[in-house]
Every structure is written in structure tokens, then in C-alpha cells.
Structure I
Amino acid sequence: MTQAGHHLRFGYADTRHGQLHYRRAPGHSIDIVLLHWAPATGRMYDAIIPALANLGLGAFAPDLPGFGASLKPAAPWGPAEMAACLLDALDSLGAAPVVVVGGHLAANVAIEMALRDPVIVPAVCLDGVYAVTEAEGAALAAPYAGLTPRIRPDGAHRHFVWDMTVAFLHEWNPRFEASPQTLPQMYAAMGDYLQMGYAAMLGWLEPEAPPPAYDALARIAALETRLLVLTAEQEALRPAFPRALSANPRARGHEFPGNHPLFDAARAAEYAAVIAAFARGG
């Protein structure tokens, strides 16, 4: 059970490509769409969904295509393909209009949803924008160097999932350390990661060809919807925050103190309050 007695409800939404798995708080319409960071799942928002419900807002957190229990494309999709699939899912559920919240990879998906259908998505919240310099990108990629799910002579594949999970959890929350206290978080995150499957993991880390470039700032500039950009003092994509704000005159910003509240269940209400205020036009 989640906070304030709200039970999460799970289900599947139909799209033309297959089904998307989702979680939501029952008894509410879909007001907020929460798109998880990669390689997480909608579980990332288990504390946020009931916190929004406490504020009278219904949240819907799908597993993105290729992640969690959602459909698995034969080849990795870019933001535009994911956006189209998510709009299919919302249509099948009769949900509109909605505020879409997305961070990191999912920020690009949120942008594309709003560009594709601003009537359905009249407001977007970007929680970490991947608009970094070459040096910043290299620094972000460095902890993942040498990580591969392939069998290796040195046996590193035996602890690959552990090492990978530590790396991305530390990227998202610089305070994170593997310890007896964080083992439950570690094992839940490893479960999320393993749901990608071997081929997707390999394609993510060792793509046969570089993925198409995505110019997040140019796409943000094209948005005509209401726009909120979030960051935190200790967020890995903090350097991109002023760039995203300056890309579109409609953009408003909010910076959380310290580490990101998504990684501290005790701060769920703080995060939900910012989203709710934006959703209501505040």
C-alpha cells in the first residue's frame, strides 16, 4: 500500500504496436502522465502517484516501449516513435488533455508528444534535459566504460547487472552508495533493468551504429505548449538547466535543493506539489 491509503492499480493500454504496461491511482481521471528515466520503469513514481492523488490529481505512469512489462520493439525506438505509441495508449484509455512529465531520455519523448499533439498535451514538464557539451557527455558516459552483458574472459559479466545498476543509480543520485540499507533499492532497480532483455541491453551499450542525434534544445524551441523545466542542485544534468530555459521564452524553471526528490520517498509530497501547481496553471 502506498501513502494515505492509495493503492496503485496496474493495467495494460492498447496501441497499434502492442500493449503498454502502466500503474495509476484508482478513482481518478488521467491528469498527469509520468514518463520514467531510462533504464527504469514506471515503478520510479510509486511514491509520487499517491502524493498527486492526495492533491486531487490522477497520475498515469507507463513503462516506456522497450522497458518494464511493456511491448518490446525489435529494434530500439527513438523519442518520436515512443511518443506516437504513448499517444495511442492515451487515446485507447480516453485520456485528454494531460500534462506530461518526463526526465532524461523521457524528456525527449515528452517534447515529441507535445509537438505531435499539443491539444492532447497542452503542458510539458521536463525533469532533466540531455543537452550537454561533448565534455559533459563524456563525463556522464565514463562510469559505464567497459560494461557489457557479453561473456568476458575476466568474468566481469558475472557482476555486470550489479555494476550497471550502481552506475546509473549514482548518476541519478550522487549520494547513492551500495550498502545494506540501499540493498532493497538496488534489487528493485536490477529487476527493472533486467526487464529490458539481453538484446536491448547490448544495443543500448554497444549499438551497431550511433543512434540518430536528437537536438533537444531545437525541439524545445519549437514547443508552443506551457513548459516547466526542473532540476536539482545535485542532478547530473544540472548544467543543461539554463540552456533549456533559454531555448523557449515560455519556459519556467524550478530547482530542488540538494539531491533530486524522486530518490527520497520522504520528499514525494514536495515533488508532487511542484507538478500539481504547474498542472493547475500556477
Structure II
Amino acid sequence: MQLEPNFFIVGAAKSGTTSLASYLGQHPNIFMPHAYMEPAFFADGTGDCAIEEYLSHFVSEKKINVVGEKSVAYLFDPQAAKRIHAYNRNAKIVIVLREHVDMAYSFYLHNKREGLEPLQSFAEALSAEDKRFIDEDFSGGVLGYHGNFFYRRRATYVPQINRYLDVFPRGQIQILTFEDLKQNPVLVSQKLYRWLGVDDQLIPNVRAENRGGTMRMQWVQDFYMQKAWVRHFARLVTPYRFRKMVYKWNRVHSGSDQIEHDLRLALNPLFEEDKKTLAKSFGITFSKAA
């Protein structure tokens, strides 16, 4: 049976959205594609290209009225909110926010680990951001979605939230924090079950998804991702299952994504105004101080 999505987890990146998608998808009266899937249909420069391809992810043997998906590009993309509204003006929107510096730094580490980010330090990547943002050659030639490399902009939340408030009533938007989701995953999930209109007694199987970590051999991942001819050759001579197996072996779910204290102190002023507005307008605060 063909279904159509009517709620969207839109981000932010590195804020527990994959885990949240898993918890919601465990409910028998909620349909979601695989928690790691991000169709990103309503964002530019990433994801599915045709509505038929997009909707092919939403097929079930039974009729389910609560249908969702998760694509973190939707929060940052300047047109996604309007496009989702044009598709379904009654859609419900879930936003998860993480402390600004932690989110940006975790995103940088993710890109480094995956072999996507060539710059060797977070400070260097932040310094390059303004130039990258206006450089069409960068946007056209970067590996993956170009918006994934704008760490400061992705962690400046108020303009992104306001794009959704411009088109959706406040009652159709839930704003959560990574801290709450991490500390109280069952309570957060049950709150969303109620909000989505399904039975809230389910206790989801709680497990952190898409955790950070490192690579056993980072140079292998870098070589594969940053050399187009290597990727092309590997895809010609090895099956996808084998490449996935090598990736899983190489990736280690350990290591810290804690930023150095002095660097945090230096970066906090970048987000001071955003934090003040989040607290004043939305009641969102983060317990982590400098």
C-alpha cells in the first residue's frame, strides 16, 4: 500500500536524529523508512530526484496513518520548509538541537572520519567557511552535500527554525534537545507518540545510533573517498556488500568528540546571540557551560 509522509524529522545534524527515527519507527502505528535512510527529497543538491523515487520508500502491507521520514538537510536548506509545506501543509515537524559548539565539532569529526573533509583542523575548516559558502566551484565539486561543510552556519539555529515558523503553525513544530533525548529517550519518545496521535505506552528499544568514532586506518578511507578513480575502480571490481563489510571493519565506534576547553572558549562567542534568542523565544537552553 502506498503511503505518504506527514511528519518530518528535519535535523539538526549530529543531534541524535537517527536514534530518534529508530525509536519512532519501532511503534506499530508509525511507518518510517530505515532509520539511517535520508531521502532529502525537499532539499537541493542531495537525495532523491523524482517524486516517484521518493514515494517508493513509503510502501506498507497495511494502512498506517502516521508516516514519517528523517533528513537533516531539511533544517539547513533555505527552501525545504516551503517545499514541505507545499507538499503537505498539515505536516508535523520535529527539530532536535545540540549545543552549538558540540554540534559543529561533531559534524567536522564526522566528515573527517568519512574521508570527506580535507582540512586538517576544525579551526581551519571554520576559517574557510565563508569562502566555501560563496565558492561555486566548491559547492559543485565537493564530495556529498555541500551544506555539510558549513559548520558554523549549520549550528546557528534560529534562522533555520524561523524558516519553519514562517510557513507552519507553532503547534505543528516540536523542538527538542539532544541532551533530553540522550538522558530521557523513553520519555521523549512517548511525548512524541502522544503528539503524533498514537498510543504512548510503548517503551522503545533504546540504543544510540550513528555514534561517532574513528577509523582503524584513516588513510584507507581518505584514499577511497578523495580519489574518484579509486572509487570508480572499486565499484567496478567489488560488490557493494564487500565494500560495506570493509567499511564496517575499518570503523571503530569509540573515541571522544569532546572539543578542547580553550577552543570551546574561543568559539562560544560565535553563537552567543543565537543561544540568547533560543532561550528567550523557544525556552531552549543547554546545560553545558564553557
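Derivation of every value follows stated rules applied to the coordinates shown; laboratory data play no part. Being a predicted model, the structure only gives us computed values, none of them experimental. Cβ atoms are built from the backbone, for glycine too; each structure is taken alone.
For which of I, II does FRET efficiency 1/(1 + (r/R0)^6) of positions 103 and 199 (r between Cβ atoms, R0 = 25 Å, to 0.05), calculated from the coordinates, equal 0.20? Working shown, then result.
Values: I: 0.50; II: 0.20.
It must be structure II, since only it matches.
To which of I, II does the computed value 0.50 (FRET efficiency 1/(1 + (r/R0)^6) of positions 127 and 215 (r between Cβ atoms, R0 = 25 Å, to 0.05)) belong?
It must be structure II, since only it matches.
Given -12500 as the derived value for helix-only ellipticity at 222 nm (-39500 (n - 2.57) for each DSSP H run of 4 or more, over all residues; to 500), which of the supplied structures I, II does it correspond to? Intermediate results must be reported in sequence, preceding the final value.
Details: I: -10500; II: -12500.
Comparing all candidates, it corresponds to II.
Out of I, II, which one gives 55, 41, 41 for Cα extents along the principal axes in Å as computed from the coordinates?
Label of the originating structure: I.
Taking semi-axes √(5λ) of the Cα gyration tensor in Å, for residues 23-110 alone from the coordinates of each of I, II, which one would give 21, 14, 11?
I
If you work out relative contact order in percent (Cα under 8 Å, 6 or more apart) for I, II, which one comes out largest?
With respect to relative contact order in percent (Cα under 8 Å, 6 or more apart), the highest-scoring structure among I, II is II.
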